[in-house]
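Once you scroll down, you'll see the structures, which are given as structure tokens.
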Structure 1
Amino acid sequence: MKENSLKDSDIREKIDIAFARLIGPLAIMSKLKSYESSQEEIHNLLDIITKWGAKFQSVQNLFFITSDEILDVYNRLDKLKDKFLFDTNLGFENELSDEIVIWMYELMELRKIQIERELKNE
């Protein structure tokens with residue numbers, strides 16, 4: 001991602017997309033029997049990320065998420081992915097756990113860009 005060429009509005013748009021691409025698969029996973037053994041964790045993560053998305057709609061930045069908090073959520077999503085990575089009982093829905101990690105990483109990168117720009121402007 002070429003952060004210097006992106007306008008602030010482009011970054012906000014990319015954050016909107018990242019939230020949608022993250023929340024959608026998590027919501028689907030929460031309803032699939034194949035992910036039943038992790039339903040509590042999935043619901044907890046979905047709740048956290050949905051709250052972040054709602055707050056982002058109000059403030060239009062990700063400054064409110066601490067680095068420890070976002071890293072914790074990323075690690076929890078990654079553990080979830082690892083748990084189902086080699087599950088032979090899963091069909092195509094196994095890609096959902098990969099997708100959530102990819103989009104969480106994208107959200108982390110976009111947050112980093114916003115913070116770096118803010119620090120540069122101070």
Structure 2
Amino acid sequence: MTTEEFLKIWHKAVAETDMDLVATIIAEDATIASPAYWSPKGPKSHVLKILTAVTSVFEDFHYVKEWVDGDELLLEFAAHVDDIHLKGIDRISLNSDGMLQHIEVMIRPINALFKMVEHVKGAFDE
């Protein structure tokens with residue numbers, strides 16, 4: 001799969017909150033790095049668990065801008081958690097098959113991060 005094909009599927013899946021579609025573009029040995037814990041977690045099942053939990057909390061989630069450098073992607077987003085506006089970046093690395101190999105999520109401000117973790121803390125308990 002090309003980077004462009006990945007992005008088309010990713011944006012469709014995120015817009016429709018379709019985690020089954022997201023699952024089709026994540027490698028089995030994928031990892032996720034979140035500001036909610038110290039080290040990256042995997043495999044695919046854990047990545048999906050975290051992404052599902054987070055998407056259930058974000059309101060008015062939308063991507064603002066994207067940067068593509070081969071199979072490295074930076075996707076800037078904005079959303080709300082309760083009454084707190086947040087911004088963040090998804091840094092996605094694709095493997096040689098064009099599947100998500102690693103995603104690193106960065107969120108600011110810190111009170112938005114704390115609020116998000118409060119809502120999805122069960123998903124981070126591994």
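Results, tabulated for the structure shown:
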item: Structure from which -25500 was derived, helix-only ellipticity at 222 nm (-39500 (n - 2.57) for each DSSP H run of 4 or more, over all residues; to 500), options 1, 2; result: 1
item: Entry that produces 2.8 once distance in nm of label points 7 Å out along Cα→Cβ at positions 7 and 55 is calculated, selected from 1, 2; result: 1
item: Structure from which 13, 45, 28, 12, 2, 0 was derived, P(r) over Cα pairs in 10 Å bins from 0, in percent, options 1, 2; result: 1
item: Structure (1, 2) behind the derived value 64 of percent of Cα pairs over 11 Å apart, for residues 23-62 alone; result: 2
item: Identity of the structure behind 4, 15, 23, 21, 15, 12, 8, 3, 0 (criterion: P(r) over Cα pairs in 5 Å bins from 0, in percent, for residues 31-94 alone, calculated), options 1, 2; result: 1
item: Which entry (1, 2) yields the derived value 38 for relative contact order in percent (Cα under 8 Å, 6 or more apart); result: 1
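All of the numbers you see were taken from the coordinates with simple rules; none came from a lab. Predicted model, so just to flag it, every value in this text is computed and none were measured. Cβ atoms are built from the backbone, for glycine too; each structure is taken alone.
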